[in-house]
Structure 1
Amino acid sequence: MEKRKVSLSVIIPTYNVEIFIGPLLSQIMPWANEVIICDSYSTDSTLEIAGKYDVRIMQHEYINSASQKNWALTQTSHDWVFIIDADELPEPQLLHEIDSFLADIPQGVELAYIPRKNKFWGELPGNGVNYPDYQSRLFNKRFGKYQEKEVHAQVVSEGQSICLKHALIHDDFTDISSWWLRNNRYFKYELIELTRNKKRWNRKMQYIKPLYVFFKVYLQKKMFKYGFKGFFAAFQWAVYYFFVYAKLYEFELKEKQIINEKSANPY
């Protein structure tokens, strides 16, 4: 590996990730200058496993992903930061590529996007669902931080950015039950973001957006090559957005009911 000209802090946000944290730390620890576990008060053996490694473990109340990561940025010892989720593993070539980048950082570049290969039922259909699914994970914290968004936030940087070639492998969809539980939490964050931006429910977002997402994943991302697994990968994204906007419809419906009740009973 090329010698980095700058030191690198690695942040791993965690919450009940005992099945993932060991393999990730085994791969990251020999390579990073500093590893920080930013934990949201796990109740499983995540911290027990992490404590077997030479890492800094910090706990912080979780509000949303962006605020958690922005808080963790203030705890790092080094300016350059690599953020990796516990259910991700870097391709071995990615660590070499990051070292090469940090050995000769292009003038003005303060952020590097990393492609992500999303597994589905434990396997990679081709390069994964939604590839390249670029993530803003490697950056200089003096010039960038995460957007103030409830969900799907990316880093906003004052400097220029580039895209790396090698990827993170994301164990995204393991089974239907865990997918549904996770998405039910995400629906809440999506609703907060929609109402914060004063978005109102309409038929286009409810009916057209999910269909658009399905055909984009199924046809443009070529998931049709992978049989039912490919179809379901596209379908579950359509379902996700259908329920996001159905949540907005439900929210507005309840608002109207409260207003009507107050009008009917002014005293």
Structure 2
Amino acid sequence: MKNFSGVHPTAIIGDNVVFGRDVTIGANTIVYDNVTLGDGSMVGANVILGEPVGEFYSDPGHYKNPPLTIGPKAIIRSGTVIYSGSTIGERLETGHRATLREKSSIGANLRVGTLSDVQGHCSIGDYVRFHSNVHIGQRTVIGNYVWIFPFTVFTNDPHPPSYEQAGVAVDDFAVIATMVVVLPGVRIGKDSLVGASSLVKREVLPETVVAGNPARQVASIHDIRNRSTGENVYPWRYHFDRGMPWEGMGYDRWVASR
């Protein structure tokens, strides 16, 4: 059932659109056919939800827009474009002019920074953080609680241009620092840390620190210490909790309570 009480009069709403309770839609936003948006979501100005996929342009007369489902409590800032054909969990948050392409499965609490581009056919877990200007190539698979910092690029074509795609895989709790390039098919292991400006050409083992061009193992994460206190800072989940489900209670206590 549609609820248009929070829709700006300049917004354009397609057919078979379902809004939850207390949804706000900003000026000049377009919501294409077959979009579902959960309770309490806020959508800014000049946003496109359910952007048609490529088949529309080859056969518009027979095209039917694939469903786009976005969970409750989303915050979708101005200029964002989210294509049709994906499922996104609760509490999505985007910066300005972010793009999320089609046929992706995305968990809860994803944050996507300004001008970031998530290509289609991706699988992304819960509580993943993309900072600004991040590019995620098609067929990328990302676990839970992963951090990817600005100007990082995940590639997927092993010998461009080709029809082959080999997406990057990132395991839980990994951290990829700024200006990193990860080559096609590389796996980045659980709790690992990739240093800034690295070119990652081969697998990163769990709990290791890699850096350089090409990236090489330089330490264990357990060797990294806080410059001020000298305390260990990794695994980061024991030392950082802002925006995480264990905020205010500690990771171990949160795990025990589940």
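Among 1, 2, considering only mean count of other Cβ atoms within 10 Å over residues 6-13, which has the greatest calculated value? Structure 1 comes out on top.
As an exercise: helix-only ellipticity at 222 nm (-39500 (n - 2.57) for each DSSP H run of 4 or more, over all residues; to 500), calculated from one structure in 1, 2, equals -12500. Which structure is it? The partial results should precede the final answer.
On the way: 1: -12500; 2: -1000.
For helix-only ellipticity at 222 nm (-39500 (n - 2.57) for each DSSP H run of 4 or more, over all residues; to 500), the value -12500 is produced by structure 1.
Once mean count of other Cβ atoms within 10 Å over residues 54-61 is calculated for every structure in 1, 2, which label goes with the largest value? All intermediate terms of the calculation are to be shown ahead of the outcome.
Details: 1: 13.8; 2: 10.0.
Max of mean count of other Cβ atoms within 10 Å over residues 54-61: 1.
When relative contact order in percent (Cα under 8 Å, 6 or more apart) is computed for each of 1, 2, which one produces 8? List each step's numbers first, then the result.
Working: 1: 17; 2: 8.
It was calculated from structure 2.
Each of structures 1, 2 was scored by mean count of other Cβ atoms within 10 Å over residues 118-125; the highest score is held by 2.
Where is mean projected area of the Cα convex hull in nm² largest, in which of 1, 2?
Numbers: 1: 17.0; 2: 15.5.
Answer by largest value of mean projected area of the Cα convex hull in nm²: 1.
A value of 10.5 was derived for mean projected area of the Cα convex hull in nm², for residues 86-237 alone; which structure in 1, 2 was it taken from? Checking each candidate, the match is 1. Computing FRET efficiency 1/(1 + (r/R0)^6) of positions 174 and 206 (r between Cβ atoms, R0 = 25 Å, to 0.05) gives 0.30 for which of 1, 2? The structure behind it is 1.
Since every read-out is calculated from the coordinates, none of them should be taken as a lab result. None of the values given here were measured: they were computed from a predicted structure. Cβ atoms are built from the backbone, for glycine too; each structure is taken alone.
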